[in-house]
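Listed after this line are the structures, all set down as structure tokens.
Read-outs: derived from the displayed coordinates by stated rules, not from any lab. Please read these numbers as outputs of a predicted model, since none were measured by experiment. Cβ atoms are built from the backbone, for glycine too; each structure is taken alone.
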Structure 1
Amino acid sequence: MTSGAAAGRYARALFDVVQKEGGDLEQAQRDLQQFVDLFTQHPSLQSTFSNPAIPVSKKQAVAKALIERAGGISPVIAKLIVLLAERDRLMILPDVARVYGDRLMDHLKIIRGEVTTAFELAPEKIRALEQGLQQATGRKVFLEARVDPSIIGGVVTRLGSTVYDGSVTTQLQKLKQSLIEAGQ
């Protein structure tokens, strides 16, 4: 099984367990992210957990010590970290956190998107666009704004795999194509 598939299975199982036990799904995400941040901020931890020469028992001991030091970690997350350490799979924790986060967003009916304009948009314009997209999708929308002068004007919005392209560049390309087709 690939590490991506394994991460997906662990994330789905974690989500189901937290939900079944009536736990705080968002707190579980924060606890999980806390450990991911710990690994990314300390390369020595990454190298320790990815080194096959280090015995699994030592990796387990380090994981348990980190859990104790962190304090306040939900028991479900602590169990997951210990389980991953026992199976020598702690390196998939960032992928588990990403998949869990995606599942949480879907559960909360939240979608993240990206809006690209030729010029920087004012925050109130972005909020108005988010509200319009919320009405259209029935989900809460959070947009990340980008600036790309090559679109000349207009707006390109991407929500998941759906793209709403109202850029001047695209409109000009469509006009060009229709003129070419009309001339033939």
Structure 2
Amino acid sequence: MTLFYATLITAGILLVLGSLFLVSNSAITSMFKAFPRSQTATVLFFGGGAAMFLYQVANMSTADVIGFSTPTPFLYIFGLLAVLSFFYLPEFLAVRGLSVVILVGSWPLLMSAYQKYELPQRLFMVSALYVAITAALYLAASPFRLRDFFEWLYRTPGRPRVFGGALAAYGLLLGGVAFTY
């Protein structure tokens, strides 16, 4: 993936997310408030995150496989753990799945900026990704904090718009930066 496309993808995600917070009608508000315990979001994000992770495990080189000659045993172990998580760890699984999607999905975006020292504007995209990675690590450990964040965010009518405006503005900035490479 090129740095141009990685920056545009990051900008698009921030613009869409910021627009959802800017609009802030009752359907979007209830969607965000219900997200941490949503079954649909659990299947979408945790299932997608598990599939992305299993794809990465399946494509490991033999140098990365410890104790086995192929990555197949790891596929079975992690696949079983993912399936069992739906039954034995259903609380806030959507938040954990979102964390997995952010962590696994940010890798190719970060790799597009790797060793591109002659382009200092790449740091706008990389900084946004590192903030997302830090939030994903925090939310994976304490997923109930996303519920608390949404409760705090929607307690005052202006907060979602300010938050959405900041996300959308940074997305627009990244969109402009993408054309400077």
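Comparison across structures 1, 2 (criterion: distance in nm of label points 7 Å out along Cα→Cβ at positions 7 and 79) gives the highest value for 2. Have a look at 1, 2 and say which one yields 11.6 for mean projected area of the Cα convex hull in nm², as calculated. The read-out was computed on structure 2. Upon calculation of helix-only ellipticity at 222 nm (-39500 (n - 2.57) for each DSSP H run of 4 or more, over all residues; to 500) from the atomic coordinates, which of the structures 1, 2 produces -24000? Of the structures listed, the value fits 2. For the set 1, 2, ranking by distance in nm of label points 7 Å out along Cα→Cβ at positions 47 and 111 places 1 highest.
Have a look at 1, 2 and say which one yields 17.2 for mean count of other Cβ atoms within 10 Å over residues 15-22, as calculated. It traces back to 2.
For relative contact order in percent (Cα under 8 Å, 6 or more apart), find whichever of 1, 2 sits highest and give me its label. Looking at the calculated values, the largest one is 2.
With distance in nm of label points 7 Å out along Cα→Cβ at positions 151 and 167 computed over the structures 1, 2, the top value is the one for 2, the highest of the group.
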